[in-house]
Structure 1
């Protein structure tokens with residue numbers, strides 16, 4: 001490649017984008033190498049290359065589209081016509097990955113994937129990568145990827161699932177999708193893509209060091225070690241720098257080349273003629289062997305991290321010039337000229353024509369409508385069709401499927417004596433598995449052992465190890481698998497062993513699963529029901545990690561549904577509704593199961609069986625947001641002296657406290673079990689508050705971050721703030737071991753004491 005000349009004085013005042021633009025044009029004009037005879041379209045573009053002339057020409061065009069989208073964004077951002085300047089310049093070689101894979105291979109892309117997208121658009125006729133990208137840059141609501149909600153690479157017909165992650169948090173779900181492709185065959189599920197598809201995910205060299213990325217690599221290798229298929233192509237686009245932090249020379253190769261069960265390939269992404277064969281080998285290896293494959297793609301980064309990154313302020317001019325000399329478009333121009341495939345004038349004409357198309361598309365996109373109301377913004381976030389959800393939740397499995405699942409008609413759960421919470425959840429899971437052949441349950445210890453608390457006991461025996469299975473001990477991977485299965489049309493019911501463990505991996509819900517409907521304009525969904533053994537009050541087994549009452553982290557996630565039962569019949573009916581929400585509306589749901597109530601049988605006195613419940617027949621379900629009122633049937637019709645709002649463990653505690661309060665103060669007391677924590681049913685809360693003389697909130701969450709704040713807000717905004725009220729709430733501390741645990745969470749005695757002077 002000819003060297004890039006020193007920057008003349010007339011150009012020193014230009015920004016680096018302008019310099020790279022001029023560099024390319026001057027490089028082509030000044031090129032004086034030897035030119036060969038133009039090869040046939042199906043012949044190698046250069047001797048020894050695996051890339052033919054037709055393929056090179058199209059890849060070069062895709063590279064130019066990507067580059068001019070970047071240049072356009074830098075120019076029009078200052079005019080507020082586009083709103084994103086993190087570019088793909090230097091990474092245009094990723095177009096080779098797009099060319100060598102199929103448009104039905106699910107792709108989870110790094111933000112420097114302009115070349116990949118431009119090339120993948122060729123896979124389906126009639127699609128326009130320039131206009132689609134321009135609409136996204138302009139935040140137009142006509143953007144076919146996100147509807148104007150974010151600049152993301154995405155396309156429903158091209159199987160590019162929109163990502164916003166910048167720290168490789170999309171790698172676990174890419175791995176999960178690869179596993180799902182293989183799992184579908186084993187469980188007889190029809191895939192929406194060909195059976196031999198692979199999952200592709202791209203990321204930068206700096207992001208490869210992130211814990212979330214490392215857990216995906218480890219899980220892939222753990223799977224391959226057991227000779228289980230995991231056809232995921234990890235594409236590390238190594239440009240040697242993460243914003244301003246340089247990756248040590250050779251680090252990526254050293255870190256990944258010799259990893260067992262993660263098959264390493266290296267390719268030059270700066271040279272299409274040289275790199276194409278190596279990319280081809282990596283793709284074919286992944287598809288044919290079904291093994292996790294790591295493609296180390298050499299790239300560079302020119303024009304800085306983004307438009308706001310003025311590299312000249314922290315990098316020397318000599319270093320910048322050296323980086324810009326590795327611009328892959330210079331090498332592509334040289335290939336076009338050396339091969340005789342294109343003349344200088346043809347290259348420059350194509351370059352300028354591409355520029356015109358990008359600017360014209362951007363100007364057009366700027367005239368298109370943008371999101372202009374809160375309703376428009378939020379429309380895809382949390383779809384809810386109550387009638388359809390109700391019908392689906394109340395649709396019972398076939399009698400034959402139930403009899404087989406439970407081992408005989410006499411063993412059907414509604415024919416058994418009342419049972420406690422853990423058993424009724426277990427029975428409900430059996431029913432869901434009989435109802436949904438595409439359902440899968442997985443997590444730590446859920447299979448043969450049946451879970452730490454035996455809640456999943458017998459499921460693997462009833463439905464087999466392909467539908468109920470253990471995973472490695474990694475919550476991030478469990479939730480990544482859930483997203484992968486959901487992507488492939490299955491219904492995942494992952495289990496997280498304890499609520500405290502969920503926080504290790506919560507970004508897989510917050511940043512990935514729950515955001516997908518929003519950022520894809522509801523074109524992609526992650527339906528799942530995440531079961532979590534939760535909350536405190538365990539006796540004989542304490543400490544924070546098994547008595548976590550941190551709920552607010554879940555309440556803060558837009559679009560997430562969170563249910564928390566206190567008794568077995570409620571749990572069964574809530575699970576049916578959660579599964580229906582996932583199936584019908586694609587919702588991401590969390591089900592917090594109070595550990596301390598799993599085996600609880602009695603309510604007031606030992607042996608009274610007051611907390612055992614009958615199993616609701618499978619055609620019964622509970623609407624989202626519906627609470628339960630004690631005494632039964634009281635829904636705010638009378639003026640009760642005290643109304644207690646609570647949930648989970650707080651319900652039986654409040655019922656016991658209510659008996660004492662009634663005797664002590666001669667009050668009529670109503671206890672309200674919210675059951676649904678996200679979204680809170682504010683109308684229901686206000687209805688109950690309206691007929692209360694006094695209000696008490698029993699919240700086992702923490703004082704500064706629980707559920708109580710939401711209840712108080714609903715009451716206040718409903719105009720009932722004049723009612724005297726108090727909170728009995730957990731302390732702002734982690735839970736200690738042994739008996740000290742009960743000092744930091746509400747007690748029955750505190751509930752009673754809180755009524756004095758109320």
Structure 2
């Protein structure tokens with residue numbers, strides 16, 4: 001996979017010339033952004049999130065202050081009319097046109113300095129499937145009930161840590177709704193709720209709040225430790241907990257927590273081929289609702305992460321824009337245990353966390369110890385700077401002056417995977433940094449964010465167009481000139497199998513057309529619903545209904561259960577590798593995951609092959625090194641012998657010539673004899689040196705032959721090692737291909753119909 005780089009800014013002294021990037025995968029070790037109000041902390045966070053989105057990294061963004069929905073204000077044309085609706089409310093009406101043009105110009109010019117423009121904004125908008133959700137609000141609600149269902153593969157005997165984490169997180173989130181709970185080991189409320197959840201999940205059953213209340217009244221579990229239920233937690237004392245939960249259930253506002261997008265990791269993150277960017281707007285929630293939701297969210301994401309195969313690549317990122325009170329150093333709110341566990345364990349599965357805070361004293365030291373990437377903005381007081389730098393283990397003395405002198409949008413970038421600390425200026429955000437948005441201002445963003453907006457009230461239907469009267473039956477209407485009837489069923493279907501231990505939950509809406517005199521159940525299909533309203537649109541016409549339409553709709557719930565129970569959910573599994581195809585995972589991706597697991601299983605064998613051959617290769621390298629040293633010495637000896645031979649011959653010939661010349665010039669005849677003797681001596685010396693040079697030459701040739709033999713043996717060993725490793729890869733390929741079908745069929749009790757209605761839809765939506 002190509003390295004994914006995030007261009008988050010530039011060296012402050014050169015900005016925007018000398019760009020600064022960080023690896024997306026560095027965030028598997030998590031990150032923190034620290035800075036006082038006005039330091040540009042939120043702007044930098046949005047830049048990091050934009051860069052991750054451009055790399056198609058799924059995002060779960062907790063917007064606790066209301067300004068992260070700004071990520072949806074990335075206007076592709078940078079035109080004034082795109083900015084105009086989102087100008088601050090304080091902008092005078094008569095100045096809004098001018099202000100919009102100024103904002104558009106400022107953003108266009110700011111981005112141009114960083115080499116960004118309309119093409120980049122368009123790519124950002126399309127890289128992820130964005131959705132804006134408003135938990136606890138009817139605008140785009142989130143259904144908490146899936147968080148109370150047994151997680152896929154729940155098996156406390158096989159993975160007790162994962163089971164305990166999910167149980168503790170779910171129980172703590174529920175108890176936070178009623179301002180109760182505490183230490184998981186000693187709080188009776190917590191022990192009671194986790195025990196009830198565990199018993200239900202082991203039986204493959206999901207709990208909702210009404211059933212939980214009934215079980216608190218009459219626990220199906222008779223023993224808590226060595227004590228019976230009544231001794232452990234007397235019925236009279238349990239009544240207080242029952243009343244607290246029942247008060248929440250009776251509240252009209254609670255219904256909004258049981259509909260909408262399910263609180264499930266797959267719904268927030270999306271499948272690999274269509275990753276999502278989910279913005280969870282939480283600023284409108286009361287403290288206990290916010291803590292309850294975040295606890296369930298963290299627990300859900302932790303459970304998802306632990307089901308993933310190990311990875312050093314960033315699979316998804318959770319962002320929190322304000323951590324005060326969520327993971328404090330000296331208290332135990334319900335959010336703390338699951339978030340701490342996610343920080344400790346998430347990196348092994350590619351689940352990263354990015355936090356923002358005004359001061360790291362808001363963070364437990366255990367959380368800080370698991371954070372690898374640090375970005376520190378301006379902090380005014382000496383005390384804040386000391387706490388920040390010491391808490392982040394950056395050395396207060398070295399960087400105190402640097403942090404004190406930071407301007408807005410300037411940050412010290414540090415961390416083990418970020419190199420030496422350096423001061424950067426964050427790049428210009430592609431999103432319009434409008435500031436916090438209210439719920440009312442979020443309404444027009446819902447459609448752009450991928451969520452279905454609340455349908456506005458429609459004008460009364462045109463005269464002559466009236467809906468049929470069907471007492472006791474809900475009727476919903478889509479948009480279109482010609483509408484035809486269909487039965488709409490909203491339901492949850494639980495598919496389970498004992499061997500292998502497997503569970504799949506499908507929650508959504510199904511449509512079956514009404515045709516002729518009955519329901520066309522053969523065309524029953526799960527569908528993404530268009531926007532529906534309870535009023536007939538003006539100008540629409542309705543197709544005729546069967547005369548027994550009311551009876552058909554009333555019987556639809558029973559018929560739906562029969563139809564779904566007869567339709568297996570076709571998934572695949574790998575018996576030997578014990579892998580099961582995930583929801584939304586196509587055959588090619590599942591086969592690739594099986595191949596990764598098969599190769600991982602052969603890794604030990606491959607390492608042993610490498611170790612065996614590398615030992616032999618090291619021995620050869622040692623022998624080769626000794627032989628190369630010997631060759632060097634032999635070559636030096638040969639060169640020395642050749643030089644001696646040349647010098648001897650030159651000296652002998654010279655002496656003989658000189659003596660001969662002396663005789664010719666009148667010397668004694670004995671000089672001729674001397675010259676002859678010298679010539680003979682030179683000949684003997686030369687012959688001796690020839691023999692020694694030949695011996696040295698032979699030794700050089702022998703060393704060269706030996707080195708060539710060693711090189712050939714090394715090549716042969718390397719080829720043999722590669723062949724054995726390739727054989728292991730081929731075995732892994734064959735193993736990965738052993739995928740089998742695994743049909744799942746739900747029992748009637750595992751199908752829960754929540755709603756049946758008559759839906760009037762255009763043909764394209766039926």
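Laboratory data are not the source of any read-out in this text; all were calculated from the coordinates shown. Everything quoted here is computed from the prediction, not taken from an experiment. Cβ atoms are built from the backbone, for glycine too; each structure is taken alone.
Here helix-only ellipticity at 222 nm (-39500 (n - 2.57) for each DSSP H run of 4 or more, over all residues; to 500) was derived from just one of the structures 1, 2, and that gives -14500; the source is 2. 18 is what came out when relative contact order in percent (Cα under 8 Å, 6 or more apart) was calculated for one structure; which of 1, 2 is it? Of the options listed, only 2 reproduces it. Looking across 1, 2, the calculation of semi-axes √(5λ) of the Cα gyration tensor in Å, for residues 504-607 alone that yields 46, 17, 10 traces back to 2. Source structure of the calculated read-out (mean count of other Cβ atoms within 10 Å over residues 520-527, 13.9) within 1, 2: 2.
Could you figure out which one of 1, 2 the value 38.7, 153 for Rg and Dmax of the Cα atoms in Å was computed from? Clearly, the read-out refers to 2.
Tell me which structure, out of 1, 2, gives 21.5, 68 once Rg and Dmax of the Cα atoms in Å, for residues 64-167 alone is calculated. That value comes from structure 2.
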